[in-house]
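Please find the structures below.
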Structure 1
Amino acid sequence: MTTISSSEHVRLKLFARDAADIEVMSAYVQDMVLQVADMAHVSDQKRFVLLGNRFCWEDEEHPMRVRTALQIANVQKSQVKNIELAHGEAILSILALTFEPEDALAGHLRIIFAAGGEIRLAVEACEAILEDISDAWLARSRPTHEID
């Protein structure tokens, strides 16, 4: 079994301010898994945050995961579709992030999950931070997707 030293994995830190930036960020969070309880809309701070285990797509040699935080600022409203918030231990898998602008700054940031779940955030301006917060570890497998 190959071990990966923490010095071999460079911790990722990305900032997104528009739809193109969110598209890049989306590629990094694809197949990130988290529990429902590991996300929250902190309305008094106008923030939405989540913590999960991100698959490291940037490392083609070793299948790895890393604990990662996603923070979205300027959130005015959040809507949840097909996710039971009362089931805190339920596992979610992120498929994609998208940003749909309504004007020069404001719009809707969508977090799309497998099995039809979605969180839609109305934001005053697109501003997101994705940051690895732990050392990486070897993953049991590499995620695969069937193409219809």
Structure 2
Amino acid sequence: MSEIWADAVRGILARQIDEWLATYKENNALCLAVGRDPEDDMHWFVRMKGEEKEFTTVWLTLGQRTLQYETYVMPAPEENAVEVYEQALRRSNKMVGAAFSIGVEDALFLRGELLLSGVSEPELDRVLGTLYATVERHFPVLIRIGFASRFDA
């Protein structure tokens, strides 16, 4: 089992994440905004402009043992749900560091986590890039399957 990090040490890591995200926003033209959840100071968002999907927002949550990350991919499919979820599972099989999951109201999410000992600026950059690229790569196919009749018109 991984070590539980003390609140003081997590506070230092939280300040580092603030700094890393500010740098990320400054150096990445696709990054539109970064910030913290006003109700939870261990919860951040990174909003990026996409090409295939208009926006991708990644949420980061600093826990006692891990940094969890997730992004909303698409709403629950209106049709072909089994095929959408099967495609997502098959695509997850080839991914490292994140996997598709079914969340609230059967929406499709992309989620992963890192041990706190592995959190660094390069790793945070890799996570954000991976989630962004994965959504951009798979969203068009998944949305067309799950909402096929809207695209047939």
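Read-outs throughout are calculated quantities, based only on the coordinates presented, and are distinct from any laboratory measurement. Keep in mind that this is a model prediction, so the values were computed, not measured. Cβ atoms are built from the backbone, for glycine too; each structure is taken alone.
Results, tabulated for the structure shown:
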read-out: Origin of the derived value 4.5 (distance in nm of label points 7 Å out along Cα→Cβ at positions 12 and 84; candidates 1, 2); value: 2
read-out: Origin of the derived value 1.6 (distance in nm of label points 7 Å out along Cα→Cβ at positions 20 and 36; candidates 1, 2); value: 2
read-out: Computed -14000 for helix-only ellipticity at 222 nm (-39500 (n - 2.57) for each DSSP H run of 4 or more, over all residues; to 500) - originating structure among 1, 2; value: 2
read-out: If relative contact order in percent (Cα under 8 Å, 6 or more apart) is computed and equals 22, the structure in 1, 2; value: 2
read-out: Which of 1, 2 yields 3.6 [distance in nm of label points 7 Å out along Cα→Cβ at positions 116 and 132, calculated]; value: 1
read-out: Per mean count of other Cβ atoms within 10 Å over residues 28-35, the highest-valued of structures 1, 2; value: 1
